[in-house]
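The numbers here are math on the coordinates, done by the rules we state, and not lab data. Just so you know, these numbers come straight off a predicted model, no measurement behind them. Cβ atoms are built from the backbone, for glycine too; each structure is taken alone.
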Structure P
Amino acid sequence: MAELIVVETPAEGVRYVTLNRPEKKNALSTPLRAELFSVLQDHDGDDDVRVSIVRGAGDCFSSGYDLSSPLMDDVPIYSAPGDGAWTRQASDGWFSIWDLAKPVIAEVHGYAMAGATELASACDLVYVADDAQISYPVVRVASPPDWQYHQPLLGLRQSMELLLTGDAIDGREAARIGWANRSFPADALASSVLAVAVRIAGVASDLTQIKKRMVHRQFDVAGGRSAIRAGQEFQALAGYQESVQAFRADPLGFMKRTVAEDS
């Protein structure tokens, strides 16, 4: 059985953490998320690691949550039962990356969809290929995001447009609006991200973690973490809407009717 996460050392102090389900477009199953969190937490206690780069094997970063698998079975982060249990544990998982001592970089190529955009946004730095496609298509038919990063990270206007349209954006646009730090030509992405990681690895981890915590603490003081958590109930509430229930009862038929109405 193939490893869900592959760890490699491309440079001193740097670790590649590769999502390794290329046959499933690196879909985020519960076992994969659990292993990802475990690996990153192990790096926090490893003196030989100063920065991690999360990336995807194959032709994309990730297609998002693996909806073909039982996502709430043996979840890596406990969540109290009841409405919103899924989105609460999803949020706590991504916040666990923020709360690590050592920096985590997302390297996004191909496409990142839905839950994969949450994973990337949970990383401290995000770099994308110019032609990458970033999207959250489920907002058109089923619910708000599971981890509501849009408004706190992107601001009112950008988040409103992305959530109301569900449109994809490319890597250049993702960098322009602040979803990513920077975009690079696809063939230069890996080398460019590694160069950034090497620069970070040149700084002692005891100093790096203070700066990381400072930025996140300031984000918390400004209400960012509370704003993300405030969206959890809205994600759960969406499931009671008539259109969402119609979609869940007959996804293919609903999509066909929607396309016909749009045309």
Structure Q
Amino acid sequence: MNARLTSIIQNIASGSLSRQVARKIVKTLNIGDLDYKIHAGVLDRPHYAYVMLNGARLARALGLMRISALEFGCAGGKGLLALERIAKMVKQETGVDVDIYGFDTGKGLPDPVDYRDLKYHWKSGFFAMDEQKLSPNLEKSKIVFGNVKDTVGTFFEEYKPAPVACIFHDLDFYSSTIDSFKILDANPDRFLPRVFNYFDDIIGGDLELYCDWTGERLAINEFNDSHSDRKFSPAYHLLASREQNRWYHQIRILHFFAHTGYDTFISKEDQQIPI
């Protein structure tokens, strides 16, 4: 298997094998570790897998073997089902258990507040959940029902979750997203010192025309402007990659500078460079 994978990688690098064909081969033969499959694009929702896997890796480096993943905006529930499948792969690869919590009204989008909620693109009632159909298919996810402005404030006290390592943001609106960010004002030790985030609605296309003054992008910018001890940052290492995936631009790392474990050394012990 290793020889086959090496051959495929070499052929991709030389240009003799297209990425599309390579993905099919990797998926069919089930070769390569989870990290390779994520960046080769052979997994469903590779962005979800990247965020959860790296959250688990950081947790393990810090000596934690249980983490929480939060999804804001569950719609019909396909994201939660995907997170459950990914959690099994992450557990197999890292040994870290992942608890999953979803936040949703269950009734679809609320009424948009103003232009910042992109009223030209979203309508109230979009993405309603069929809870009776979804619930039997969930194995471990817990859904916190209600408007996030009412539910995030009591989440930690009510559910007593393991430290939050990764968050998936898909509330569409500026107003809902900024309300959900109130959970990030909790004690930094409720989270990992660096939390991996995926934002669904910050690229779009010719119709959405997302910008820095509306939607999720505005919420991110306002959060950074109003907080000195915690900030969202792009994942520059992904943006600098030779092979680009679209979702690389949707990843943000939330740094909790005041976290008691922020300065904990997790890198290689020997970094001496010989002459």
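To test your reading of the models, identify which of P, Q gives -14000 for helix-only ellipticity at 222 nm (-39500 (n - 2.57) for each DSSP H run of 4 or more, over all residues; to 500) when calculated. Mind showing how you got there, number by number?
Working: P: -14000; Q: -10500.
Considering all the candidates, the number was obtained from P.
Once mean count of other Cβ atoms within 10 Å over residues 38-45 is calculated for every structure in P, Q, which label goes with the largest value? Don't skip to the end; give the middle numbers.
Numbers: P: 15.2; Q: 18.9.
The maximum falls on structure Q.
Work out the source of 19.6 here, i.e. which of P, Q gives that when mean count of other Cβ atoms within 10 Å over residues 102-109 is computed. Each step should come with its number before you reach the end.
Details: P: 24.8; Q: 19.6.
Matching structure: Q.
Upon calculation of log10 I(q)/I(0) by the Debye sum over Cα atoms at q = 0.16, 0.18, 0.27 Å⁻¹, for residues 110-165 alone from the atomic coordinates, which of the structures P, Q produces -0.47, -0.60, -1.30?
Traced to structure P.
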